[in-house]
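Multiple structures follow.
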Structure I
Amino acid sequence: MPDVTITAAGLRIVKLLVGNPPRTVAELTRSAGVTRTAVTEQLGELQAAGFVERETQRTSGRGRPRHLYRATNAALALLFVGNQRLLVPAIWQAVSDLGGDDLIKKVINRVSRSLAEYYNGKITAKRPLDRLRQLIDLLSDEGRLIDVVEDSGGKLTLHKRSCPFISMVDPHLHVCQVDQEMLAAVVGRPVRRVSCRHEGAPCCTFEITVR
């Protein structure tokens with residue numbers, strides 16, 4: 001999931017929708033105890049963030065259609081971010097206990113390959129630089145914030161300002177290795193991680209030589 005902030009008012013709407021049948025603006029207004037305008041504004045922001053989706057129901061006759069809102073799976077995950085931060089390190093520790101470093105490397109390789117296959121199916125370019133550009137477009141469409149700096153020698157520096165794995169980070173940064181290996185597999189060039197936000201840097205930075 002991209003880095004998305006949600007207000008206390010938005011979270012209140014999410015909690016009213018999660019686990020309940022789809023609701024109208026009027027129903028949410030009554031339950032939330034705020035104005036219709038406030039609910040409508042929150043629903044618009046939540047839809048844009050991917051936490052809420054709208055369904056339109058046509059009424060019989062000439063009546064206006066009715067809009068129903070429901071929470072997405074992303075909203076459900078939003079409520080349990082803290083649990084993810086406990087669960088993911090526990091999973092990595094279990095993998096280590098069962099198979100040590102060798103099994104961890106195999107898991108990282110398998111997950112990286114699976115992600116690479118997903119993006120490779122959407123990329124048509126052949127040259128590494130063009131493949132990287134298409135990949136960045138795909139990641140940007142997902143909500144990731146990426147700045148790219150290219151020097152005269154063909155080396156690109158990727159500043160990944162947002163992290164989709166923020167809730168999955170473990171003490172050994174195994175998830176960061178997954179991201180790094182996925183980049184290398186898609187672009188077809190070695191990728192070096194220069195800095196990491198989880199080690200105190202402002203963002204994760206990768207270097208790739210594409211020429």
Structure II
Amino acid sequence: MLLRLHVLTALALVTGCQFVGDTGPSPPSAERCAKAAFAALDKDGDGFLGRKELQACPALLNALEKYDLDRDGKVSFEELVQRFRRFCRSQPPTKSVTFQVLLEEKPLVGADVRLEPEPFVQPPCKPAVGLTDTMGLTAPRTPELGLAGVYCGLYRIVISLKDPDGREQLPSRYNVETTLGQEIAPDLPSAIIILRLTHR
């Protein structure tokens with residue numbers, strides 16, 4: 001029994017996995033997350049999330065083709081649940097992902113990149129953070145959970161670059177009023193996700 005516990009512990013460290021019953025978070029409920037999402041986003045109460053409503057959730061809007069299974073341009077409750085179930089059943093529950101941040105097509109160096117989970121995927125999703133290197137690359141990790149990688153879910157992306165006096169160098173649409181979002185999912189391709197920023 002002791003040997004088995006050591007093996008499971010070692011596996012968790014290697015994969016970044018959190019086992020139910022351990023100190024890690026319990027798996028999310030797809031139905032609970034979908035209900036919370038509709039409560040927050042379905043402003044007209046018609047039972048669907050249209051493009052205008054999805055603007056309030058950039059990550060979902062950017063991944064619309066993965067949710068809109070019948071290609072009618074909107075997301076139903078059932079479609080949302082079906083997609084969310086991929087997150088709930090993901091093992092390990094985290095995904096290693098690399099971003100490259102470009103400003104006017106040049107690598108943005110020394111920028112703070114923060115992935116803020118949408119309220120309806122909390123818990124178990126927690127913020128993930130990273131710092132861009134000389135190539136503008138960063139692989140965010142989730143320090144609150146002690147995990148490498150990012151918990152599968154929907155996130156707003158906040159990018160900040162401040163001068164020595166603490167003044168923000170990037171437009172507010174990338175930080176305090178961010179319009180950037182990303183779905184982190186088990187089937188997310190391993191390719192680098194490029195974020196192209198402009199001063200305009």
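One of I, II was used to compute helix-only ellipticity at 222 nm (-39500 (n - 2.57) for each DSSP H run of 4 or more, over all residues; to 500), and the result was -16500. Which label is that? Before the final figure, lay out each step's value.
On the way: I: -16500; II: -7000.
Value -16500 for helix-only ellipticity at 222 nm (-39500 (n - 2.57) for each DSSP H run of 4 or more, over all residues; to 500) corresponds to I out of I, II.
If relative contact order in percent (Cα under 8 Å, 6 or more apart) is calculated from each of I, II, which structure is the one that comes out at 22? Before the final figure, lay out the partial values.
Details: I: 19; II: 22.
For relative contact order in percent (Cα under 8 Å, 6 or more apart), the value 22 is produced by structure II.
So FRET efficiency 1/(1 + (r/R0)^6) of positions 127 and 143 (r between Cβ atoms, R0 = 30 Å, to 0.05), computed for just one structure, reads 1.00; which one of I, II is that? Display every interim value, and only then the final one.
Numbers: I: 0.70; II: 1.00.
Source structure for this number: II.
By the measure distance in nm of label points 7 Å out along Cα→Cβ at positions 119 and 159, tell me the structure among I, II with the highest figure. Walk me through the numbers on the way to the answer.
Values: I: 2.0; II: 2.7.
Top value of distance in nm of label points 7 Å out along Cα→Cβ at positions 119 and 159 goes to structure II.
Where does the value 15.8 come from, among I, II, when mean projected area of the Cα convex hull in nm² is the thing being computed? Please report the intermediate quantities before stating the final value.
Details: I: 15.8; II: 13.2.
Clearly, the read-out refers to I.
Taking distance in nm of label points 7 Å out along Cα→Cβ at positions 103 and 175 from the coordinates of each of I, II, which one would give 1.0? List each step's numbers first, then the result.
Numbers: I: 2.1; II: 1.0.
Considering all the candidates, the number was obtained from II.
None of the figures in this text is laboratory data; all of them are computed from the coordinates on show. This structure is a prediction, so every number in the text was calculated from the model and none was measured. Cβ atoms are built from the backbone, for glycine too; each structure is taken alone.
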